[in-house]
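So, here come the structures, one by one.
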Structure I
Amino acid sequence: MMLFYSPIHGFIHKVLVVAHEAGLWDKLEFVPVYPVKDGYSISAINPLHKVPTLVLDDYTVLYGSQTIVEYLDDNSVSGKKLYPNNKQTRWDALRRLALADTVFEVTVIMALERLQSPPRDTVFSWNWAKVVRSVDQMEEDLKINFKDFDIGHASTLHALSYLDRQTKRGLHKSIPEDWDWRDGRPNLHKWFSEAIKRPSVTSHFNKEYVGDDTAEFCQKKIAEVLKFQGRSAPEKFTSHSVDFVPPGD
C-alpha cells in the first residue's frame, strides 16, 4: 500500500498511529507530500487534493482520514482494534474522535488565516472558543481511568500535538502567548505524557523523515497509480500557488 502523507513530524499523525497499532506499518510505502512546495499535487488521484491518501494493493484509492484509519483498523494484523466492538464503548470512542478531529480542523483554519494580510479577527474568536471548550471536555473525559487505547485517543494525540505546534508559533493577538492546554487540566496532561511513549507515537513523532521526499518521487508514484487505472499522468506539476495541500492527519 502507498500512503501519501505530510512527512512533517512535528506533530503526531493519527493515521501513522493507527497503522502502527494495526501492525501494518511495514506494509506501507510512504510517499511524502509537502503542503507548501511546488510539484506535490495529488489531485490526479484524489479530487479533494488532501493528505492522507491511501492507495491499496489493487490501486483502489481511499481518502479522508476517518476512512483510512477505519480501513487500517479493520485490516489489523496485530490483534489490536482501536474501534471498540461494544456499542456503548464504540460510540464514546467515536464521540471523542469527532471532538479531537474538529480541534485539529479549526486549528488548521486558524493557522492558515494567520497567513492572511490582515487576518480576520472573527475567524479566531469563533474557532478559539471551540478549542477551549473542547480541551476542557477532553479533561473531563480523561477523569475516567481508560484501560485501553482507542481511536478517540489516537485522534486526541493528533489534535493536541498539532495545537501545541501552532500555539507555540503564535496564532493571534487575542490568544495569550503563554497559553498551554496543559494548564488547569491535570488529567489530560498526565494522560498525554504517558500516551506519547507508545511505540506507535515514538515511531515518527519529532523524527526527521528518512527516504525520498522529492516532488519527482511523488509524481512517479501518482503516475504508477494512474497507469494501473488506465489514465494518463498530468503533463506538468501543479504549483502550490493554485493547488495547496493542507496539512494532514
Structure II
Amino acid sequence: MSAPSEKPKGKPVGAVVQTIRLLRALSESDAPLGVSAAARAAGINTSTAFNVLRTLTAETLTVFDEPTKTYSLGPGLLDLCGALRQPSLAEKIRAELPELAAKTGKLIALWEVMGTRLILLDRAQSDRPVRLDLDLTQRMPRYLGAVGRAAAAADGLGKAALKKEFGKLRWAGDISPADYVESVELARQQGYGVDRGALYEGIVAIASVVTDTEGKPVLGLSAIEFAERLNEDDIAATGKMLADVTRHYSAD
C-alpha cells in the first residue's frame, strides 16, 4: 500500500490559486462565461477575474468572444498538456495537411470546434505562386463559413435553430437565411459544407468535420481557393476527399 501524499509546505500563492479557480470554473461550465459569472463561480472578486482572464487570453489559455463578452478555455491549454498525452487527433490530422494541400492545390486549414467558436490550429499552403493564407490567430463563430455549415449539420440543428444562428453571423457576400438553411441541409447529405463567397467575396471554401462518439463535431478540415479557379466538379471532388479524411478520424 502506497503512503498518502503529503501536502506541499509553505503558503499557497494567491494569484496562482485564483487563476486555477477561474480555469476550473470555465471547464465546469456548460457555456462560456462573462467576467462577473466567472468571478462568482471561482469565488473571487470581479476586478481580479477581469485582469486574470485578460492575461490568460493573451497567452491563449482562454478565448474571449467579443460579441457575447464571454470567455471559454483556449487552445494554449492543449500545448501545456502535450507532454502528458499521446499524439492527439489534431496532431495526426495536422501531419496530413501538406499532402492534402499538394493533392488539391488549395489552402488546407485545420480547425478546432470549441464551444461557440472555431479556432484555427494550423494550415498548409499549396505550391501555387499566387496563393491564399490564413492568420494562425483566426477565430470565428461555430456556425460560420464552410466549416460552420458542416458543424451545424453534425449538430443536427433544425430550420428554426439555423435561422436563429444565421442572425448572429456576419457575412461579406450575399446570402439569405433560406440559402444558409439549404446549404446546411446539403452539407448533411454530402458530408461536407461549401461556402461560395458568402464569408469572403471571391473565395470558395469546402469543409468537413471530425465527430466524437456522440456525433458532435470536434475538428474541422477545410480547403480554400479563389472562386475563379474552381468548377463544380472540382468542389465535389475536394469535398469528397475531405469527407473521407474526416470520416477516417471520426469516432464510430
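Please treat every number below as a calculation from the coordinates, not as lab data. All figures in this text were calculated on a predicted structure; none of them were measured in a lab. Cβ atoms are built from the backbone, for glycine too; each structure is taken alone.
Looking at distance in nm of label points 7 Å out along Cα→Cβ at positions 182 and 206 for structures I, II, the greatest value goes to II. Say we calculate Rg/Rh (Cα atoms, Kirkwood Rh) for every structure; which of I, II gives the highest result? Of structures I, II, the maximum of Rg/Rh (Cα atoms, Kirkwood Rh) occurs in II. Out of I, II, choose the structure whose coordinates give mean count of other Cβ atoms within 10 Å over residues 158-165 equal to 14.6 when calculated. Only structure II yields this read-out.
Comparing relative contact order in percent (Cα under 8 Å, 6 or more apart) across structures I, II, which is largest?
By relative contact order in percent (Cα under 8 Å, 6 or more apart), the leading structure of I, II is I.
Among candidates I, II, the computation of mean count of other Cβ atoms within 10 Å over residues 118-125 that gave 13.0 used structure I.
-14500 is what came out when helix-only ellipticity at 222 nm (-39500 (n - 2.57) for each DSSP H run of 4 or more, over all residues; to 500) was calculated for one structure; which of I, II is it? Label of the source structure: I.
Between structures I, II, where is Cα Rg over 2.2 N^0.38 Å, for residues 94-173 alone highest?
Checked I, II; max of Cα Rg over 2.2 N^0.38 Å, for residues 94-173 alone sits with II.
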